[in-house]
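What follows is a set of structures to go through.
Nothing in this text is a laboratory measurement; each read-out follows from the coordinates by a stated rule. Note that the structure is predicted; figures quoted are calculated from it, not measured. Cβ atoms are built from the backbone, for glycine too; each structure is taken alone.
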Structure 1
Amino acid sequence: MSKDKFSLAVCQLRTEVVYEETMAKAEAMIRDAATAGAQVVVLPEMFSCPYNKKYFRVFAERGHEETCRRLAAWARDNRVLLIGGSVPETEGELLYNTSFVFDADGRQLARHRKVHLFDVDLPGMRFHESHTFTPGSEITVFDTAFGRFGVAVCFDVRFPELFRAMARRGAEVICLPAQFNMTTGPAHWESTLRTRAVDNEVFFVAASAARYEGFSYECWGHSMILDPYGTALAAADEKEQTLLAEIDLARIAEVRAQLPTFLHLREELYSVAN
C-alpha cells in the first residue's frame, strides 16, 4: 500500500466482569487483526471495565497504568497504531473516561479525556456519568504514520462543534470508541455517525463494544467504518467480531472537490472554532 492507504480494524469485543478475561480477549483480537493485515486497530469505549457505575471506581483502583502498559505492549508487539478504546483514568481523586493512543513502537501519541459526559434521563434509563467522572477539556487531534487523526468518546458525538473543530485542525480520520445503548442505538447511532462523516468529509471510525445480553447496561454494538461520503466500508451487528477496511486518504480530497463545503463556510454569519 502507498502511505496514503492503510488497513484499519475495529475490534468489537464484549467486556467481561473479570478483568483478565477481557484483557486476554482484547490481546487475541488485536493479534488476529494484525495478522489479517491491520495497521491501525481501534478498541471500544471502556473496553477493560464493565460499563456500569458500580464498576468504574472498583476497576479504577487498580490504576490505569497497568492497562496502558498492556496497550503499549500490544501496539509494539503487533506493530500497529492502537486507539485503545477508553479506560477509567485516575488523577489524584479525579476519574476520567480516557482514550490512550500508542504508536507501533509502543509510545503514547495522544490522550483524549471524554469531554461530554453521558447525563441523560431516557425512558427506562437514568444515567449520570458526571456522578463518577470529570469531563476533559481538550480537542484531541494528532499526527501518526498514517495521517492526522482525531479521537473522541461516545457522547461526544452528539456535539457537532467538536468534530468540525477536529476537521478544521486537519483530522483526516476520526475514531470514536463508544457504547450506545439499546434505546439510543437503534434511534440515533447510524444516523449520527453518517452525519459526522458527511458534515466534515472525513473517515469516521465508530468502535462499539459487543452486546452483553442480560447485563445491566446492554450495548447496541453495530461498529462502523465510514468514508468521507458517508458510505459504510464495513459494519457489524451486535456480536463480537473484527471489522477490517482499507482507508484511502485520497478519497477525502476527491469528496471535497465534489462537495467543497469547507470553501463555502459563511464565518461572517457564524463562528466555527479552529
Structure 2
Amino acid sequence: MGECAFFLAPRHRKKALENLRLAFGKEKSEAEIRAIARAVFRNLGENLFEVLCVPKFSRLNIDRYVKINGLEIVEKALSQKRGFIALSGHFGNWELLAGYFGIKGYPVNVLARRLRYDKYDNFINSLRRGMGVNVIYRDDSPKAILKILKEGQSLAILADQDISSVDGVFIDFFGRPAYTPTAPVALALATAVPIIPMFIVRERLGHRIYVEEPLELEITGNKETDLKVNTEKWSKVEESYIRRYPSQWVWVHDRWKTNPSMLLREKNA
C-alpha cells in the first residue's frame, strides 16, 4: 500500500523527491533518489500496519520484534530520579519507539500536537494508551510537563519538523538552513535534565532501538547562543541516522519551508 501511495499521491511524491535532491543531489543519482523515495512510502505503509497491530504486542513478545542497544543508559537516567528528555524524530516507526518502552513497563510520556481531525486524534491516542504511553499536548499547562520531569519520568519529544508557529532557530540540516524547534533544549536548560537521543531503525525482520549517550550541552550563559548551538548539536545526531538510513525519514515533510525573511514578515504581521 505504501508503494502504491508513491504513485497515487503525486504532491507528496514530488515533495519527497525535491527534498531528497536538496539533501543528496550531489551524492546520489536520480535513480537512487527515486528508489529511496519509494522506500520512504513503503516504510510509512509498514508503520501504519504495525501501529494497527499494537494490541498483539505484550511484555512477553515485544522483544522478539524490537531489539534495543543502550537500554542501560535509560535505566541509569531513571535511577537518578530527575527525569530526562527522550529526543527523537519522525524516523523509522516512531510510534513503536515510545510504545516499546510503554509495553515494557517504563513510564512514558510523549509531547504531542493536537490533530485537526478529532476522531483521528482520539484513535491514535487510544492506540498510544494501549501501549502504556501517556500523551501530553503541546498546548497543555507547562506545569504538567515540569511535574513529569520532577517526578523522575521521561518526556519524549519529536523535534525535527518545520513549524513556524513554535519557537525555533535556523540550524544547518544537510547543508541548508532549517527552522527547528528549540523547546527540548530550552526545557533541558531550564530544568537541568539530560537529553537522550534515541532512534528506532527498521531491520529486515523487526526493529532495533539505538539509545545514544546524553548530549553534552554547551552552556555559555547566552540564551540565544545556547539554544542554537545545542539544537544544532542534537540535529546533527539525527542527520547522521538519516544519512545511514535515508528511506526511514519522512521526506514528504516540507523541511525547508520557512526562511528567515518569511519568519520575520510573519512576526511583524
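Work out which structure the value -15000 belongs to, where helix-only ellipticity at 222 nm (-39500 (n - 2.57) for each DSSP H run of 4 or more, over all residues; to 500) was derived from one of 1, 2. So the calculation was done on 2. Work out distance in nm of label points 7 Å out along Cα→Cβ at positions 45 and 165 for each of structures 1, 2, then name the structure with the largest result. Result for distance in nm of label points 7 Å out along Cα→Cβ at positions 45 and 165 over 1, 2: largest is 2.
Say we calculate mean count of other Cβ atoms within 10 Å over residues 69-76 for every structure; which of 1, 2 gives the highest result?
Values: 1: 19.2; 2: 14.0.
That would be structure 1.
Out of 1, 2, which structure matches 19 when relative contact order in percent (Cα under 8 Å, 6 or more apart) is calculated? Traced to structure 1.
Computing mean count of other Cβ atoms within 10 Å over residues 181-188 gives 21.0 for which of 1, 2?
Structure of origin is 2.
To test your reading of the models, identify which of 1, 2 gives 46, 38, 25 for Cα extents along the principal axes in Å, for residues 149-244 alone when calculated. The structure behind it is 2. Upon calculation of Cα extents along the principal axes in Å, for residues 117-204 alone from the atomic coordinates, which of the structures 1, 2 produces 43, 28, 21? Attributed to the structure labelled 1.
Tell me which structure, out of 1, 2, gives -0.64 once log10 I(q)/I(0) by the Debye sum over Cα atoms at q = 0.11 Å⁻¹ is calculated. Considering all the candidates, the number was obtained from 2. When mean count of other Cβ atoms within 10 Å over residues 197-204 is computed for each of 1, 2, the one that comes out at 23.5 is 1.
If distance in nm of label points 7 Å out along Cα→Cβ at positions 93 and 237 computes to 4.8, which of 1, 2 did it come from? Computed on structure 1.
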